[in-house]
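Undergrad: Some structures to go through are shown next.
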Structure I
Amino acid sequence: MKQAKKVIITCAVTGSIHTPTMSPYLPITPDEIAKDAVAAAEAGAAMLHLHARDPQTGMPRQDPKLFNQFLPVIKSQTDAILNITTGGGLGMTLEERLAPAKVAQPEVASMNMGSFNFNISGAAGKIDEFKYDWEKPYLDMTKDFILSNTFAQIERGVQELSAAGTRFEFECYDVGHLYNVAHFADRGLIKPPFFLQCIFGILGGLGPDHENLLHMRTIADKLFGNDYYLSVLAAGRHQMPFVTLSAILGGNVRVGLEDSLYLSKGKLATSNADQVAKIRRILEELSLDIATPEEARAMLQTKGKDNVAF
């Protein structure tokens with residue numbers, strides 16, 4: 001893989017997994033999302049991975065109008081790369097999932113690289129009373145849920161977004177997803193350098209064992225040689241150990257309240273900036289340099305902040 005001379009910190013600000021009852025600090029409204037995103041960038045995040053929520057209930061939404069309430073605000077207050085989800089919320093159609101990125105034409109969009117069982121129902125069993133009626137059914141339904149990312153869906157997403165110059169955060173939840181990235185690369189539909197976001201700790205995907213990270217890197221090396229950058233995220237309590245290992249191996253890191261609500265054992269993070277500041281402190285103690293947004297742009301060869309549609 002490409003050894004990152006400086007580590008790209010991505011911050012995933014709100015996501016679509018955690019629900020409002022789980023933490024009072026989860027950003028919900030456009031103003032909250034913008035404020036938290038800007039603070040994360042100021043703390044050291046070169047890239048901000050963004051979802052939207054219904055401002056009244058916190059339910060995941062993919063309405064481009066909601067994204068437009070915070071994207072220009074964040075862009076005006078930070079130089080960070082803005083990365084828009086195409087995963088959206090669980091159970092959304094492909095049209096819904098792609099809509100914000102198609103309208104905004106961002107520098108980077110996420111792209112899930114395969115279908116798999118995606119089970120977060122265990123979180124519901126830890127909560128006695130939910131704040132909103134949608135939360136428990138949303139979590140419970142994942143016991144019988146497949147996150148759909150077929151070859152046809154992926155092809156449509158990469159073709160439609162590539163036409164606007166958008167590059168991708170390829171989200172890989174299992175080793176087969178690396179081979180799927182290679183399939184689209186071999187067909188010429190995606191171009192290097194590939195930003196491979198390897199994900200650990202979601203029930204249905206790769207388990208949170210460090211050996212799995214080493215195996216993913218080994219297979220990615222065989223498939224892509226020097227044509228990719230490794231990045232890692234891990235769910236919940238596995239977040240900080242896994243991303244630190246990624247950086248030690250020469251890769252990049254992702255933190256944020258999408259992936260974990262906690263700052264340390266039993267202590268909720270009060271903001272995304274809390275987690276960014278923590279991983280930055282860890283990396284700097286290891287004598288690793290943190291990439292600025294412009295350095296991250298050069299590494300990933302994005303089209304630039306001024307070439308988006310917001």
Structure II
Amino acid sequence: MSQSLHDVSDPRNADILISVNGALKPRDEAVVSVFDSGFMLGDGVWEGLRVHDGKISFLDRHLDRIYEGAKALALDIGVNREALTKRLYDTLDSNRMTDGVHIRLMVTRGVRSTPYQDPRTIVSGATIVIVPEYKQPPADSAKRGLKLFTVHVRRGDPAVQDQKINSHSKLNCILACIQAIEAGADEALMLDPHGFVATCNSTHFFIVRKGEVWTSSGKYCLGGITRAVVIEMCREAGIPVVEKDFSLTDVYGADEAFVTGTFAGITPVREVDGRKFERVPGPMVEKLQALYAKSVERDLAEHRRP
């Protein structure tokens with residue numbers, strides 16, 4: 001089996017301190033109760049965050065999403081944005097981390113009195129865990145590109161589980177990821193219930209056709225932070241960008257393809273279901289990668305850390 005794109009073999013990760021409800025714990029001591037809602041039921045929300053030059057990029061957008069998701073789940077995070085921001089930076093400072101760092105912020109409903117889904121069994125406040133790790137995408141991924149495989153696992157509609165909520169309940173995406181790995185791919189391409197392209201199992205998917213950038217309608221995928229930034233910067237740069245329904249036929253005939261995510265930014269796709277793209281990265285991807293780097297720089301310049 002190939003190596004995960006989220007490789008944490010950096011030896012510095014062995015000694016990191018992890019924040020568990022505000023208490024800093026060594027990696028092997030950072031634990032939660034077996035009665036915790038996240039462990040027991042996948043009941044919680046999370047964010048992946050990227051650190052550059054001592055600051056967390058696009059933090060306001062990530063906080064907007066996690067508080068919105070928590071509200072949708074009637075989950076009281078228990079601390080306000082300012083306190084949560086301070087806890088994030090306290091964790092970074094305690095580890096002397098300034099760059100090349102990826103953070104997983106996880107919030108669950110808390111500890112339950114018994115293994116049961118009813119939220120009235122909660123006997124504690126929310127559980128808040130912050131895991132910072134030295135983690136970088138493979139050095140050649142921004143040039144080599146990813147191989148995608150379209151899986152049979154579909155993205156559900158909002159009546160089943162609203163994809164806008166970045167919840168701990170990720171079995172749908174895990175099953176898609178497993179199928180992609182068994183097919184020898186890096187990531188799964190997932191369709192919506194109507195057979196149109198939706199998203200990937202952990203990133204958002206774009207294609208380029210005749211100078212236009214296309215992405216899905218957004219009805220069946222998470223409201224991605226990097227996805228939104230790419231759409232905004234295309235509009236600012238005068239690059240035609242559309243959110244629409246499109247099929248695998250449109251993908252196979254595209255000039256370029258790429259995925260977006262907080263972890264790796266913009267990553268080209270070299271192949272989808274055996275159909276290869278001639279140039280990887282293509283000219284549009286290279287242009288967008290440069291624009292994205294400037295967007296990150298601008299956000300960091302405007303961000304004031306506590």
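Bear in mind that the values in this text are calculations on the coordinates, not laboratory data. This one's a predicted model, so the numbers in the text were calculated from it and none came from an experiment. Cβ atoms are built from the backbone, for glycine too; each structure is taken alone.
Undergrad: Using mean count of other Cβ atoms within 10 Å over residues 76-83 for the comparison, can you identify which of I, II gives the largest number?
TA: For this comparison of mean count of other Cβ atoms within 10 Å over residues 76-83, the top structure is I.
Undergrad: Turning to a different aspect of this structure: Supply the structure label, taken from I, II, corresponding to relative contact order in percent (Cα under 8 Å, 6 or more apart) with the calculated value 19.
TA: II
Undergrad: I would also like to ask the following. Could you figure out which one of I, II the value -8500 for helix-only ellipticity at 222 nm (-39500 (n - 2.57) for each DSSP H run of 4 or more, over all residues; to 500) was computed from?
TA: Clearly, the read-out refers to II.
Undergrad: Right, next: A value of 2.1 was derived for distance in nm of label points 7 Å out along Cα→Cβ at positions 180 and 196; which structure in I, II was it taken from?
TA: II
Undergrad: By the measure distance in nm of label points 7 Å out along Cα→Cβ at positions 36 and 252, tell me the structure among I, II with the highest figure.
TA: When distance in nm of label points 7 Å out along Cα→Cβ at positions 36 and 252 is computed for each of I, II, structure II gives the biggest number.
Undergrad: For structures I, II, which has the highest computed value of volume of the Cα convex hull per residue in Å³, for residues 20-115 alone?
TA: That would be structure I.
Undergrad: Name the one structure among I, II that mean count of other Cβ atoms within 10 Å over residues 44-51 of 22.4 was derived from.
TA: Going through each structure in turn, the value belongs to II.
Undergrad: Which structure, out of I, II, was FRET efficiency 1/(1 + (r/R0)^6) of positions 100 and 172 (r between Cβ atoms, R0 = 35 Å, to 0.05) derived from, given a value of 0.70?
TA: Of the options listed, only II reproduces it.
Undergrad: Right, something else. Compute volume of the Cα convex hull per residue in Å³ for each of I, II and report the one that scores greatest. Each step should come with its number before you reach the end.
TA: Values: I: 111; II: 134.
Going through I, II one by one, volume of the Cα convex hull per residue in Å³ peaks for structure II.
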